[in-house]
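A.B. asks: Heads up, there are several structures right after this.
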Structure I
Amino acid sequence: MRETIFGNVITGLEIIGMIIIVIGIIKMLILFTMSLFKKLKLSNLITEIRIELGNYLVLSLEVFIGRDIIETLLRPTLEEITTLAALVLLRTVLAFFLNYEIAHLESNELKTLFKRKTK
């Protein structure tokens, strides 16, 4: 019974993580399509798209880490714990660098906007 409930939770989290990624991609495509009609500067658009998509990817990584932790709680063998530790480490490093790049892109975007307004 317990494994069935947690199995459903794990499946649900996998689906939620994938939905988050798909929503991010759809939003990116909408931004890109809208920019074609508005004739926005491509470099600004790419930065905005990277920031938006990066936020969705970071969120999905967090969901997948939670899923992995729950899955390991069901079968706490040494091999499962080692695999979980490696996955959590890898996903945490990916999330860290994505967050770093997003912050860097946002900071550069703000500087660019500020320079335009002060001219």
Structure II
Amino acid sequence: MTRVMAYVLVQTAPGTSHEVVASRSLPGVKMAHSVFGRYDAVLFMTADSLKELSRLVYEAVGRHPNIVRVETLVVMPEPVREPPRRKEEMKLVTSFHCPSCHALNEVGAAVCFFCGYSFK
């Protein structure tokens, strides 16, 4: 079963991102970092299903009253890759065309079964 993974982008009240980063001990939270930019913290979370991930995100976010905004980016699953196909092996020729009438004949035939042409 493929696990659902997500990056949770968190915007907090000024000076409170450390509270969110401390939530790395919560279930489902694998990594948590304070960052510069539009968001103040990023959590990386995993779960067995999208429903469980949603529950875990709400639990993690609900613990912090200083969270202003949350955006969850669910990771796209990688496509299943087929193993590379082997090049087709050379096949033995089991028939050929008569030079006289172009009828198909078995390899090893001495005479064309259609027109009687001798292959010798």
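Nothing in this text is a laboratory measurement; each read-out follows from the coordinates by a stated rule. Just so we're clear, the structure is a prediction, and the values are computed from it rather than from any experiment. Cβ atoms are built from the backbone, for glycine too; each structure is taken alone.
A.B. asks: Assign the value 33, calculated as relative contact order in percent (Cα under 8 Å, 6 or more apart), to the correct structure from I, II.
C.D. replies: I
A.B. asks: Check the numbers for percent of Cα pairs over 26 Å apart across I, II and tell me which is largest.
C.D. replies: Working: I: 38; II: 52.
Structure II gives the largest value of percent of Cα pairs over 26 Å apart among I, II.
A.B. asks: Separate question: Consider the structures I, II: one of them gives -4000 for helix-only ellipticity at 222 nm (-39500 (n - 2.57) for each DSSP H run of 4 or more, over all residues; to 500) as calculated from the coordinates. Say which. Working shown, then result.
C.D. replies: Values: I: -34500; II: -4000.
That value comes from structure II.
A.B. asks: Let me ask you something else. Work out FRET efficiency 1/(1 + (r/R0)^6) of positions 67 and 99 (r between Cβ atoms, R0 = 35 Å, to 0.05) for each of structures I, II, then name the structure with the largest result.
C.D. replies: Working: I: 0.95; II: 0.00.
By FRET efficiency 1/(1 + (r/R0)^6) of positions 67 and 99 (r between Cβ atoms, R0 = 35 Å, to 0.05), the leading structure of I, II is I.
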